[in-house]
Each structure stands twice: as C-alpha cells, then as structure tokens.
Structure I
Amino acid sequence: MIRSLFAVIAAVIAGFALAKMVESAGASATGLAPGSAGYGAILLLGWFLGAFLAALVAVLFGRKWAPLGALSAAAIFLGAVITLFSYPLSWLLWPGTAVATALGGYGAVKLTGAKAQHPAMRRKDGLFDG
C-alpha cells in the first residue's frame, strides 16, 4: 500500500516536471506567445508526455498494477484542467487535453503490460508458485 502511494507521488512529480519542461523549452525555442495555436500544441504535447511518463513511472514502481498508471495520468489531466481554468486559452484545448492525457496514460499501461489485478492478489496456478 505504501509502495503504491509513493509510486503515484513520484510519478506525478516526474510527469508535471516533464510537462513543464516541454512547455518551457517549446515556448522559448519557438518564441510563440501564450494563447496562440502553436503554443496550444506545445501544451498538448507536454501534457501527453507528462501523462505518459507519470503512468510509466507509477506502473513500474507499483509492480505493474494498471490502476496506478491511470491514477497518475488522471492527476496530470487535473493539472491540465487547472491550467485551462487559470489562463485564457482556446476552447479547443479542452477536448485535446482529455485525449492527450488519456492516450499518454493508456500508452504507458499498454507498453508495460500492466494488469488490472493487484500483484499481491494474483492467483497462483502452479504447484511451485511462491
């Protein structure tokens, strides 16, 4: 239980750090003003990569338990929604945010082959399963 908690906390911190890094690097490299369509694309890319990394870290630290990846990606989505409420950005970013964070989290869970059943409660089929 504690391992899962720390996995999600570490994953969300890493995901938000990557999302902010992508946003800052993209904005400084392109020189786009906040509110433009290009800046919105950079935000979506950052949120996608942040959700992917958050889900990946949570699943790997949490013994490939898929709900941890979904929870971490949902936390990145919540942070993105807070950003959308805080700044006057295009309304087109709302559905893009949902799709980007969902695809990022889903991709990380599928990439790792995580399962929905908790690892400690998996059924042992063989005679010599420990």
Structure II
Amino acid sequence: MRLIHWMYLGLLFVPALFHLWSKIAADSGGLASRYAPLLATVLLAGIVIGWVNQKTWLRRGFWRFSFWLLAVLLALVVIYCLISLMSGTGGVWLVWLLLGVIVMLPAMWCLWRYSARSNSCWERR
C-alpha cells in the first residue's frame, strides 16, 4: 500500500474517533450510538485495504450488502443534516458530520468496486 492510502485511512478514522470521544465525554448515547461510526469505519478501512491489495475477505455478497446498508445510512445522515441546517437548529457538529460523510465517499467507491462481479480477485478465490 502506498503512503496516500495510509494517510486516507488515518483521515477516515478522525471523524469516528471524534464522535466516540464526544459521546464518552458527554456521557450520552448508548452502545450503538457510541460505537456504530467506529464499526463502520473499521469496515470501510478493511475494504480499502482489501481493494488495494486485491485480497478476498469473506464473500462478495456480504460486501455488496454492506455497501447498500452504508449507502442508505449515509443518505439518511445527509438528509438529517440538510433538514437541520435549513431549519436553523444545526450547529458545528452538523458540519463535522457532513465532513465525515464526505471523507467516507472514496471508501464507499472502493467498496462498490471491490464487491463487483467483474473484480478479478473473486475469480481467483
């Protein structure tokens, strides 16, 4: 893997760790609220590593399902942020949330390409 890939993975973890830290510091939210962004980031980081190295992990259907699940969740986050910003109830945390979504887009593209049938790594399995 190149240095740029490692830098992107580091950048990918920043919003998730910031969210985790803010939830722990405020002592708010449950288990899913605290750790779901970190879990999604670990999933996306794993897929970026798998895609760059062309190694198969688990099954192709699992990764395609993960793509659609994350895509729907990210779309809901964007809709929520836009509604909050338009109504004037948003704060700085909404901007961080939108930046986190933007940072995740290249990893989502990797997930889409990795889980495609045309990816040659699935034929070697």
Comparing I, II, where is mean count of other Cβ atoms within 10 Å over residues 53-60 highest? I
Taking -27500 as the value of helix-only ellipticity at 222 nm (-39500 (n - 2.57) for each DSSP H run of 4 or more, over all residues; to 500) derived from one of the structures shown (I, II), identify that structure. II
Identity of the structure behind 40, 22, 16 (criterion: Cα extents along the principal axes in Å, for residues 21-76 alone, calculated), options I, II: II
If FRET efficiency 1/(1 + (r/R0)^6) of positions 45 and 117 (r between Cβ atoms, R0 = 35 Å, to 0.05) is computed to be 0.60, which of I, II is the source? I
Label whose coordinates, when Cα Rg over 2.2 N^0.38 Å is calculated, return 1.20 (choices I, II): I
One of I, II was used to calculate relative contact order in percent (Cα under 8 Å, 6 or more apart), yielding 30; that structure is I
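Bear in mind these aren't lab numbers, they're just calculated from the coordinates by the rules spelled out. Since we're looking at a predicted model, the values are computed, not measured. Cβ atoms are built from the backbone, for glycine too; each structure is taken alone.
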